[in-house]
Structure P
Amino acid sequence: MSKGEILGHLGEGKYRVRQKLAIDRIQELLARLNDRIAELAVDLPTAKLELLQAEEAAKDKIREIDLLIY
């Protein structure tokens, strides 16, 4: 959320204002988001590899069971 600074009163409840953006807060949020994106860039490929290994292990076990049945 932004804030405003009153520069002058124009009368009848009207004011000239300058918008003050929450730049520090926005930059902090961007930094946290960039850190999280960097974490996910490492975690996602690792999780995909673990999933592929688990799927391959499951397929191997199914083959073993099938060979025991036939």
Structure Q
Amino acid sequence: VIGAAIAWRQADALKDAGISQTYAMTPLLDGLAQGKIELDRQSVLVLDEVSQVSPRQLLEILQLQQEKGFALRV
């Protein structure tokens, strides 16, 4: 399970919910593009405050979800 939010402060707050691996949105997308962060069919990506995510970033995440097959929870 990986948690993400727009800012690090929001992402780190997901640790209170038991999500140990958290990222701000831009480092998450950069890490996925560079292959430093892996998501697959057994992964779950939790997006906090999805209404703050830009349409371009959300589209990128949805394309990755379709390609990699991970579960997405917003």
Structure R
Amino acid sequence: MGLVIENAQFAQDILNGIAITADEKAYELSIEEGDLVWLDNLNDKVIYAEPGAGFWRKFMADFLSLLPIESQL
């Protein structure tokens, strides 16, 4: 995804806003013992389930992973 902003001041304001909130909202992905984990570098924590995903979203992801539809994605 990309965004083109032709107004230099507005573009700088957007970048500054992203930089301020990136540490609070962003996670580093890693693989630990074959499993995907999210690293919260701000709080120095390892998260083993998708942060911010509710029960139904996790349930549907796990359920759909059982179906042989990978080639359809």
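Once FRET efficiency 1/(1 + (r/R0)^6) of positions 32 and 56 (r between Cβ atoms, R0 = 30 Å, to 0.05) is calculated for every structure in P, Q, R, which label goes with the largest value?
Structure Q comes out on top.
For structures P, Q, R, calculate distance in nm of label points 7 Å out along Cα→Cβ at positions 8 and 40 and state which one comes out highest.
Numbers: P: 4.7; Q: 3.0; R: 4.0.
Top value of distance in nm of label points 7 Å out along Cα→Cβ at positions 8 and 40 goes to structure P.
Identify the structure, out of P, Q, R, from whose coordinates Rg and Dmax of the Cα atoms in Å was calculated to give 17.4, 49.
Numbers: P: 29.1, 93; Q: 11.1, 30; R: 17.4, 49.
Traced to structure R.
Ranked by relative contact order in percent (Cα under 8 Å, 6 or more apart), which of P, Q, R sits at the highest value?
Q
Taken together, the values in this text are just the output of simple stated rules run on the coordinates, not laboratory data. All values reported here derive from a predicted model rather than from experimental measurement. Cβ atoms are built from the backbone, for glycine too; each structure is taken alone.
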